[in-house]
Structure P
Amino acid sequence: MPEWNVKLTDKIERTSEITSFRFDPPEGFKYLPGQFFFVYIPAEVEGSIMHHFSFSSSPSEPFIEFTTRIRDSPFKIRLNQLTIGTAVKIATVSGQFTIAEEMKKIVFVCGGIGITAARSNIKWVLDSHSRVDVILLYGNRDSTNIAFKDELEHISVDSFKIYHILSDPEEGWDGPKGFINAEFISSSVLDLTDRIWFISGPPVMVKSIKTILTSVLNIPEGKVKTENYVGY
């Protein structure tokens with residue numbers, strides 16, 4: 001099992017509940033956008049505890065980063081306690097939630113923390129000056145829970161569009177309300193069957209949206225890729 005020792009170099013608060021953890025990459029370390037890896041952090045007393053995370057960084061960036069919602073699980077509590085300079089172990093880079101060279105039109109459909117693998121891919125597309133046409137459909141509870149909000153909103157290229165939908169928006173929100181559904185999808189993406197679809201988020205959400213795409217909107221199942229976020 002390939003493994004590397006790295007040190008925590010930064011902790012970035014994305015929202016009041018979501019934090020990014022950043023590390024310097026080991027020499028020769030390689031990964032593809034949207035892949036995941038295992039993280040072993042020192043336990044409070046002895047030994048280590050483990051969780052897997054998708055990269056939220058792109059291979060084009062000079063750091064490794066994952067982003068997660070801080071909950072009250074033993075791993076997340078301990079993770080949030082780590083100080084800058086703490087040594088951790090990463091291992092077993094894997095996964096196929098990656099834009100392939102032959103893909104020209106993409107839709108990412110993300111719920112909450114499912115944005116991480118999409119952000120990794122989108123940043124890679126932008127940094128490599130690819131001509132891939134990308135649409136992001138992003139569902140959250142309210143605008144304060146939108147991770148990478150400022151970064152996503154300031155991407156100004158013709159080949160990237162983002163559409164938000166909020167299930168419990170704050171007063172004054174004039175965008176789409178509710179959960180990602182067939183109406184929201186079809187009104188945001190006009191060339192449905194021309195695109196490859198990447199769905200990431202909680203398993204219930206992923207299953208529901210895949211059913212909508214394949215059974216309601218007649219997207220061929222071979223054009224749909226999924227990534228379930230469990231315990232995030």
Structure Q
Amino acid sequence: MADTRSSRVEATAKIIASASVERFNARGRRRVLIAIAGAPGSGKSTLAEQVVDLLASHYELQAALFPMDGYHYDDAVLNEMGRRAFKGAIDTFDAHGLRHMLQRLKANEDDVIAVPVFDRSIEIARAGGRLIAQSTEIIVCEGNYLLARQAPWDRLKSIFDLTIFVDVHVEELRRRLQDRWQGFGLSPEEITRKVEENDLPNGLFIMSNSAEPDLRVKNNT
């Protein structure tokens with residue numbers, strides 16, 4: 001089953017990479033920003049990584065990955081907000097900071113741009129965790145709320161040149177979210193609480209409140 005799923009993910013990544021190249025060519029081979037959105041556990045991060053690899057290896061283009069998770073509020077801020085237990089909800093990210101960074105990346109006026117990267121091992125975003133050079137032709141941005149219709153997130157979609165949404169069945173999403181927390185030393189009860197009270201509700205919100213993308217793909221087992 002793992003091999004079958006891997007093959008499906010690879011096939012989907014090829015579809016997204018091909019569509020990205022088409023958009024890049026349509027814009028006169030000027031830098032394009034691609035959005036891959038979906039619920040937590042939908043597999044968008046794996047897809048985005050494979051798309052970047054394909055763009056480089058198959059199309060010989062300079063591509064970079066830009067995850068929106070780098071714009072998580074710090075735990076100290078979430079504690080002040082009383083939202084630490086709901087980390088990952090739409091109000092626990094710096095939407096304005098993300099928007100300004102996307103606009104800066106789209107303008108491509110700087111020789112290099114440092115972007116923050118979320119370190120899941122310590123649950124903290126690292127400032128300047130990745131560098132994106134001016135020569136980068138396609139930037140693949142992935143994240144939960146890139147197509148959210150809620151303000152101020154609704155100002156993001158127009159920045160992207162191509163938008164993709166990853167669809168997953170709810171029960172498959174629940175299973176993946178439970179698997180994600182295995183190995184973190186959490187009790188079964190704590191894993192259930194995190195999934196049922198935070199991760200899955202966030203996922204359902206994203207599935208119901210995202211704008212229609214240019215391309216919709218399925219990523220079920």
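Odds and ends about this structure:
- Of the structures P, Q, the one that 1.00 was derived from, the read-out being FRET efficiency 1/(1 + (r/R0)^6) of positions 46 and 78 (r between Cβ atoms, R0 = 25 Å, to 0.05): P
- Source structure (of P, Q) for relative contact order in percent (Cα under 8 Å, 6 or more apart), computed value 19: P
- Look at distance in nm of label points 7 Å out along Cα→Cβ at positions 102 and 150 for each of P, Q: the largest one is in P.
- Structure from which -12500 was derived, helix-only ellipticity at 222 nm (-39500 (n - 2.57) for each DSSP H run of 4 or more, over all residues; to 500), options P, Q: Q
- Which of P, Q yields 24.5 [mean count of other Cβ atoms within 10 Å over residues 38-45, calculated]: Q
- Structures P, Q, by FRET efficiency 1/(1 + (r/R0)^6) of positions 6 and 94 (r between Cβ atoms, R0 = 41 Å, to 0.05): label with the highest value: P
Taken together, the values in this text are just the output of simple stated rules run on the coordinates, not laboratory data. Source: prediction; values computed, not measured. Cβ atoms are built from the backbone, for glycine too; each structure is taken alone.
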